[in-house]
Structure P
Amino acid sequence: MKPNGRIYLQLPNFISDKVFKWFVDYAKKGSRHIARVRGYTVPEVEKIMTSIGFADLDVRIEGKEREDIVVIGRKI
């Protein structure tokens, strides 16, 4: 991405009851399927985004069950 390019991401919020249930159900099944969903926490998302060169992050929790982390940022 070019400098000053903008990014918009929507990621599963691991802390939400809905996404955490996905994790628990997946673990109970013992599945190792490659297509699994991985939830994130806000601190993880902020750490990842800043470490790969994004700034001016606007990180929000959205969704009826607070199941989404939405990130808007700028490439530096």
Structure Q
Amino acid sequence: MAERKQELDFTWGPDSPKLSEHYDQFAAGGGKVLVCPHCAQSARVTDPGLKRNADIATLPMLGKMLIEADKVMNY
């Protein structure tokens, strides 16, 4: 989802906005997408290939996020 060339033209249902609209609203609101570093390496995704407000996470970033999280995170 965070890769720049990945199209987000699908919806969750017939009356739902496209995933690209959800992503744009999330990013415009200051949301950050952290990409698993192991997944990025496996998929050969690099920082220049990521969408706005997306970064490849580091292990310290992930640890800090887990400690500070008040929401569920899927990693």
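Every number in this text was worked out from the coordinates using simple rules, so none of it is lab data. Model, not experiment: these values are computed from the prediction. Cβ atoms are built from the backbone, for glycine too; each structure is taken alone.
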Using percent of Cα pairs over 22 Å apart for the comparison, can you identify which of P, Q gives the largest number?
P
Which structure, out of P, Q, was FRET efficiency 1/(1 + (r/R0)^6) of positions 23 and 55 (r between Cβ atoms, R0 = 30 Å, to 0.05) derived from, given a value of 1.00?
Q
The highest value of relative contact order in percent (Cα under 8 Å, 6 or more apart) among the shown structures P, Q is in P
